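Following this line, the structures themselves.
Just so it is clear, none of the values below were taken in a lab; they were calculated from the coordinates. Model, not experiment: these values are computed from the prediction. Cβ atoms are built from the backbone, for glycine too; each structure is taken alone.
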Structure P
Amino acid sequence: MHKNLIILAGGASSRMKKEAISSNLSQEEIAQANQRSKTLIGVGPNGRPLLDYLLYNAKLAGYNNIYIIISEQGALFKDFYGKYEKDNDFYGLNISFAIQYIPKDRVKPFGTADALFQAVEQYPELNSEFYSVCNSDNLYSPQALYALRATESPAAFISYDRDSLEFSSERISRFAVAKLDNENHLLNIIEKPEANEVDKHKDTEGKIRVSMNAFKFKGDMIYPYLKDCPINPERNEKELPTVLLNMLKEHPKTALGIPFSEHVPDLTAKEDIEHVKEYLKKEFPNFSWDATQEISN
């Protein structure tokens, strides 16, 4: 099983920087939300960021080589996780940084596919290995992260039961829906499906499945599609789902949807900070790196 995990943390966090609807945040929390990458906001009981908990779960899942994709202004990540460009030791994890550079004709990063492409260009050894990829602002369980390592499929994603996600119905309605065959291989990703069309895309268990951007890829298989990823005309970005679907046109039945039914905490906007803090208090009451024990199934 591979031990490489690439974490997407180079985004602009633009939604986090919008004015908060909730008034339950401290001035310090508001300041951090406006100034930091969202995954570095101090949401833990000890003031540590969400990324600590994602790394903790990654270690439980058996990952060792962590590549964090940061922006050109991402120096604060090095204050938290190591001052060197590569091979920082953080509680037994080997952490390296890749930088997502913004083209001169753009203000914002060029999307998740561009981030991953820049990372594998900076660490070309990944193009001959398997690796997992996930967001930095979602807290995936160690079981889900382990499933990406354990599957024998050359590509995979965690296929979440939409009804298990504890978000508002309005928020969930914006999620793209995964269309799977009878063996859970990905066929298509339907963006913003009409409400009366969603039920047509249920899987064999009668579940509506969505992706939360937790993937496994075979480096040499996915690379050409990362390199040639077209720009989404609506969002003006290069996106990983586009890369995956383009790969499937030439390599059908190679991307497995691994079914999971559990909530995935998300830190997108200021309103999420309070919910994430409560989740961490409940699920990690005695958080300690000394207690990490790798899961095996």
Structure Q
Amino acid sequence: MALTRRLFLSTGAGALAAVSLAACGKGGSAGDFPEGSTMARLAEAGKITIGTKFDQPLFGQAGPDGKPVGFDVEIGKIIAGKLGIEPDAIEWTETVSANREPFIEGGQVDLVIATYTINDTRKEVVDFAGPYYIAGQALMVAADNETITGEDSLAGTKVCSVEGSTPAEYIAEKHPDATLVTFDTYSKCVTELSNGQIDSVTTDNVILAGFVAASDGKLKMVADGATFTQEPYGIGLKKGDDDFRAFVNDALQAAFDDGSWAAAWEATAGVVLPTPEPPEIDRY
């Protein structure tokens, strides 16, 4: 898709800088972790499989070489580094909103870092580390659209989101007078919006900001990106693996404290969004 490729080209240098920063952190080895733990297994193997999005500018977007770049990707590299795993030894698996839990449960991935909102329903089947960022649901429309001014003006319009996502669930529950259209990826929603087949796209503000930035002025955020939910992004992992969850939380906290989290943000999402304060980790 041309618009996502343009944004990739504009952020590639920054993303490489963040990769270098993540890779230089001191990592562990299998002997540093409890025998039989997930950390020991991954460290001994020297590789990890991480699920992420491949179509979301700034967070997880496949580049020309097929490898994803973005903030979620950099977070994955930071965590892998704490296991002594080099960035080149990470296997990236494309995950869409609907298959994140199945991929974790089925063992296709070790972690999912994919603009993945923590909520109680998902916590029934998977566990979460984090959050590592707090987003919020917003709306995106064509630049010349003056009709949709906020969520209170969605009645009678077509709103697009991704199947299995919390934004789609919100629209279905809170705005039954709007027509909800769903696809497996947000890039398909953007195509439909650009073609005039739908009226708006809804998802988290940071995701929409990437599409707007890459649209050459053809798209805009409604009400300057005003949000109407809170979406705490977490790192999904197999339910019941408490030691691994604690390890990932510790890795995130260290990244908050040593500046690598902020550097990863500034090299990716920070090209269009200000650097936020890191959130408080929920060690439930």
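Thinking of P, Q, which structure, once Cα Rg over 2.2 N^0.38 Å, for residues 45-108 alone is computed, gives back 1.08? Considering all the candidates, the number was obtained from Q.
Suppose you compute semi-axes √(5λ) of the Cα gyration tensor in Å, for residues 117-220 alone for every structure in P, Q: which one lands on 27, 15, 13? That value comes from structure P.
Here helix-only ellipticity at 222 nm (-39500 (n - 2.57) for each DSSP H run of 4 or more, over all residues; to 500) has been calculated and equals -8000, so which of P, Q was it run on? Derived from the structure labelled P.
Identify the structure, out of P, Q, from whose coordinates distance in nm of label points 7 Å out along Cα→Cβ at positions 69 and 261 was calculated to give 2.4. The structure behind it is Q. Here Rg/Rh (Cα atoms, Kirkwood Rh), for residues 165-268 alone has been calculated and equals 0.95, so which of P, Q was it run on? It traces back to P.
Could you tell me which structure in P, Q was used to calculate FRET efficiency 1/(1 + (r/R0)^6) of positions 85 and 237 (r between Cβ atoms, R0 = 25 Å, to 0.05) as 0.45?
Only structure P yields this read-out.
33, 20, 16 is what came out when semi-axes √(5λ) of the Cα gyration tensor in Å was calculated for one structure; which of P, Q is it? Going label by label, the one that fits is Q.
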